[in-house]
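There are structures below to look over.
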Structure I
C-alpha cells in the first residue's frame, strides 16, 4: 500500500506516483529504455537484478522476471543460487565478479578498491563497466524508490512518460 497520497486511477501505484512529477517520469522512462537496450548478456543482467532484489528485500522483485532473461534461458534454479554465488560453480568468473561488484556498489560503494576495479576490468571493457554500473544503479534506486514509498506491488515501470 502506498505510503503517500496518489491520484486516482487504474494504473499501478508507481505510475500514479510518477504522474506527480512528469519530468522525473520522463527520466525514469528513459533510464528504463536504456537499461533494457543494454548490450550486457541477459543472463548476467538478470543475475545482477536478482541480487539487488535480495539486497533490497523486495518480495515483488524477487518473484518478477525480466522477459528477456526468461527467453535467454534463465531458470529459477539458477536464480535461487544467487545468494550463495561465491561458493557456487553455476556462475562464470565474469558473473561472479559482476555479482561482487553489485554487492559492493549496493553497500560500501566508496570502498571499492582500485585493485578490485582492475580485476573487474579483466572481465569487462570500460564501456561494459559503465553499463553494468548504470544497470545496477537503476535497479537499486528504482527498487528502493518503490519500496520506501510503498509502491512495490509491481516492478514494471513505464518506458515512456505517463
Structure II
C-alpha cells in the first residue's frame, strides 16, 4: 500500500512542479518553433513564392533529382523526394505549380547535411512539382510533371 502512495505523491509533486514552471513562463514552446515565412506560404504564384523566399532567378539544373509518381491517384498524398548532386546545399524548396498556394515546403540545411528531403505533398490538380535548390550562393531548379486523377486540395 505504501508503494502506491509514494508513487502518487511523486506524481503529484512532479505535476505541480511542471505546472508551476509553465505558469511562470519557464517552459514556453516559442523559442523552439520553426521560422515561418508567411508571405511565401501565402503566395498565389510560383514566381511570387520564390521571390518571397529569396530563391528567384533559378537556373535549370540536371543535378536536381525529383522522385515523384508520374500519375498520382490521390492528390491528397503525393510522395516526393528531392536530392541534389551539388556541394554546399543551403536550402531546398518544393512547390506544386497547380496549387492555389504553390509553396508546399522549404528546408534550410546545415553545413555537412546530405542534400536530400522526402515528404508528402497535396496537389490540387495536374502540374509540375518544382524543386528549387540554393547551393554556393546560386539558385537552381528542377521540375517533374505529376498527373493527378483525384485532387487533394478540395478537388
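Rule-based calculations on the coordinates, nothing more; no lab input. Source: prediction; values computed, not measured. Cβ atoms are built from the backbone, for glycine too; each structure is taken alone.
Table for the structure above
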{"item": "If Cα Rg over 2.2 N^0.38 Å is computed and equals 1.45, the structure in I, II", "result": "II"}
{"item": "Among I, II, structure where distance in nm of label points 7 Å out along Cα→Cβ at positions 49 and 121 as derived comes to 0.6", "result": "II"}
{"item": "Structure from which 25 was derived, relative contact order in percent (Cα under 8 Å, 6 or more apart), options I, II", "result": "II"}
{"item": "Distance in nm of label points 7 Å out along Cα→Cβ at positions 73 and 129 - structure with the largest value, from I, II", "result": "I"}
{"item": "Value -18000, calculated as helix-only ellipticity at 222 nm (-39500 (n - 2.57) for each DSSP H run of 4 or more, over all residues; to 500), assigned to which of I, II", "result": "I"}
{"item": "At a computed 21.2 (mean count of other Cβ atoms within 10 Å over residues 41-48), which of I, II", "result": "I"}
